[in-house]
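Trainee: Below you'll find the structures, each written out as structure tokens.
Derivation of every value follows stated rules applied to the coordinates shown; laboratory data play no part. What you are looking at is a predicted structure, and each value in this text was computed from that prediction instead of being measured. Cβ atoms are built from the backbone, for glycine too; each structure is taken alone.
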Structure I
Amino acid sequence: MLGQEEEQVTSNRPRARDLGINLRGTTGPLNAITDVAGVEVGYTTLIEGDGPLTTGQGPVRTGVSAIFPRGRDGVGNPCAAGRYSLNGNGEMTGMHWIDEVGELSMPITISNTHAVGACHTGVIEWMNANHPQLARQWLLPVCAETWDGYLNDINGGHVTPAMARQALDAARRGPVEEGSVGGGTGMNCYGFKGGNGTSSRVVSFGDTAYTVGAFVQANFGSRDELTIAGIPAGQLLTVENPMEDTDWFEQDLRVPGGSGSVIVVVATDAPLNAAQCKGLARRVPLGLARTGTTGSLFSGDIFLAFSTADNGPSRTGFPTTDPVSDEIFTVQQLPWNRIDLFYAATVYAVEEAVLNALVVNQTMVGRDSHVSPALPHDQLQKLLGTTN
């Protein structure tokens, strides 16, 4: 098992901007979701075995990603939140409560499709150990997934509650590792090796600079759809695409090229209410579309956005005898007629996060020697005209 070190590290591989890809907007200093103050990201990665698939034994290419909106110490203090599902062939738990009250107060985990239960249990165990006072009431963790069964022994039960707890314990501020780590380890995107990507944008509002950050677990898109900086790269790159063969599923099934899923988490420190956060989540598909996808029926495309601006106690739990609990409260809110700046920042950050997930990656061989090829940097730079 590969765990995250005490201080987060980044891959030495280049990111999208390093290849000269023309991308819009001004990034934060890390160009990551952790540019939003307080946000922490952690991983547990599991890469074991090679060769033929034996369910329960491997090969294993999977993991867990964890995101704390306010860091581990801020769990329980809610963030305004909203969500949007472009296509519901996937899972993100805890959404009914977010729809009801417009708040998120739990950490977020992302893993593979058949690991949602293990992550859900792991988060509850972690909460009991680290925030027992909060665990006295109900807990509705946010656990999301995409399918990694092309490379991973997905039915083998390799993701455990302990792995989810380890990812939560590993969460840190600072640079975020991208590519084949955490929940993104076994994922594919546009017929290339996919996984995790992140990006951020700085938005000026009056005398204040706010940040919008995006984190993507990218496992979606057909090869011929891939578009980079307006160029139909997927149609022009000469790399074999074994994922779109008709017989790898070992049944008489044709797996459509757009199959998979994508989970996107958007964070901001701008004072947005729940409806405005939902507006950000609804703009995520526009960022994905800039990379080419048309949204497959066989892809679970589910998005969550939250604001860390109003940092106070929860007002949705059981009432207390404290007189403060009887007081009317007020919060700041961005004017609706200035929201377009934040919509644009979301679109551009999501686009770049997907491209980072592709560019940072390397070729991976998984179960039954299935190959997920890396996006070829040299060919791409020739198409873009950015070769030195």
Structure II
Amino acid sequence: MNATDFDIAICGAGPVGTALALLLAKQHPHPDRIAVLGKNFDLARTEHVQGDPRTLALNHGSLRLLQGQLQAWPRRAAPMRTVHVSQQGRLGRCLIQAHEMGVADLGAVVHYDDLLEKLHARLRDSGVTLIPAQIAQANSAPGHMRVQHDAGQSSALLAIQCDGARPNGLRREYKQHALLTTVRASRPQDGWAYERFTAHGPLAALPHPDGADLYGIVWCNGPERSQTLAELPESDFQHALMQAFGERLGQLHTVSDRHLFPLAFHAGPSRLAERMLAVGNAAQTLHPVAGQGLNLGLRDVAQLAHSLAPWQSDCRQSPTPFLTRYARLRRPDRWLTAAITDTLPRLFATHNPLIQHACGLGLLAMDTLPLARLPFARQLLQGLRA
């Protein structure tokens, strides 16, 4: 008999932690030996919970995981079939298209709350143990982990930190905020998503799951400029947005509140202790350019579930070789994705005209040369998968 309360304790019940629990429960002979510690398990049945304003751009790899293995795809989703990348004030643009990549969709955009509600519904039917907790923190003990949480303390052979803790390691304050809002376009383009690099930061317009003529805006600027934009009268904000984005979608009219989120880069090791791993936001938090944060986290959990499958058949064996192998296999994808999302917004926002021209030429080269475009597109589409 196991001496611990659980075999695996997952600290965090967001999309990454929930997806990990569902994957592990499929393999474990006793799913109740897996504990998920987190909040909002009853999100769908709690009317007073304020809705999350975020929409999520899920790439093709994440779409396949959520639709296929997890069967947790939200009812509302806006497909992305073409991604248009451009630079304000410079020549050159690049199109990434689904048919060129051999897929029906590059990905899709969903509501954060819709995805979490669907994942939590699957979680309640999975047999895992749910422990409501605002905060869960794991600490090493001889041969196991102690997990402190709101209801007291639990013990587990392994602890996986998914959110609620910043990674310890590399850190960069971007001195930017992301402004989120929703707009209605007078000339919508079915299945098109846009990433536009401006002198202040990237500006994304993503298809919206609530309507074919709606787009989710993610506009990155310095903190003062972001605050000013958030407080502008509606007509002035729309004018500023049109100046930055252009008229590709016709006139843009805001249909929701504006929300600000500060941006920073954090990345640390996957292995936190002998019996503890970090995945998702606990391992890396990225700039939102290209929408890679959650997609990278979902690749983390897919690889971790695969790596832990032999250990879950007999949890009395040492987990060290399985955790070591997981960390080694994930390292290239994690650091390549982090490098791309960290470099792009800083490179395009430089005020050096030579670099600005070089960026424009780079987009033109990618658009005209498949050998330059396809590896980059493939990384955004599915990442490096072991």
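Trainee: Thinking of I, II, which structure, once log10 I(q)/I(0) by the Debye sum over Cα atoms at q = 0.09, 0.15 Å⁻¹ is computed, gives back -0.54, -1.37? Show your work: numbers first, answer last.
Mentor: Values: I: -0.48, -1.32; II: -0.54, -1.37.
It traces back to II.
Trainee: A value of -11000 was computed for helix-only ellipticity at 222 nm (-39500 (n - 2.57) for each DSSP H run of 4 or more, over all residues; to 500); which of I, II is the source structure? Mind dumping the intermediate values first?
Mentor: Numbers: I: -6500; II: -11000.
Here the read-out was taken from II.
Trainee: For distance in nm of label points 7 Å out along Cα→Cβ at positions 22 and 198, which structure out of I, II has the highest calculated value?
Mentor: Between I, II, the highest calculated value is found for II.
Trainee: Out of I, II, which one gives 1.4 for distance in nm of label points 7 Å out along Cα→Cβ at positions 78 and 278 as computed from the coordinates?
Mentor: Details: I: 1.4; II: 3.3.
Matching structure: I.
Trainee: If Rg and Dmax of the Cα atoms in Å, for residues 54-237 alone comes out at 20.6, 63 when worked out from the coordinates, which of I, II was used? Spell out each step's value before the answer.
Mentor: Values: I: 17.6, 59; II: 20.6, 63.
Considering all the candidates, the number was obtained from II.
Trainee: I, II: which one has relative contact order in percent (Cα under 8 Å, 6 or more apart), as calculated, at 25?
Mentor: Numbers: I: 25; II: 21.
The value was obtained from structure I.
Trainee: Taking FRET efficiency 1/(1 + (r/R0)^6) of positions 270 and 358 (r between Cβ atoms, R0 = 35 Å, to 0.05) as the quantity of interest, name the structure among I, II where it is greatest. Walk me through the numbers before you get to the answer.
Mentor: Values: I: 0.80; II: 0.55.
Going through I, II one by one, FRET efficiency 1/(1 + (r/R0)^6) of positions 270 and 358 (r between Cβ atoms, R0 = 35 Å, to 0.05) is largest in I.
Trainee: From I, II, which structure was mean count of other Cβ atoms within 10 Å over residues 126-133 = 19.1 calculated on? Walk me through the numbers before you get to the answer.
Mentor: Values: I: 14.9; II: 19.1.
Checking each candidate, the match is II.
Trainee: Right, something else. Ranked on distance in nm of label points 7 Å out along Cα→Cβ at positions 102 and 342, which label among I, II comes first with the largest value? List each step's numbers first, then the result.
Mentor: On the way: I: 1.1; II: 3.2.
The structure with the largest value is II.
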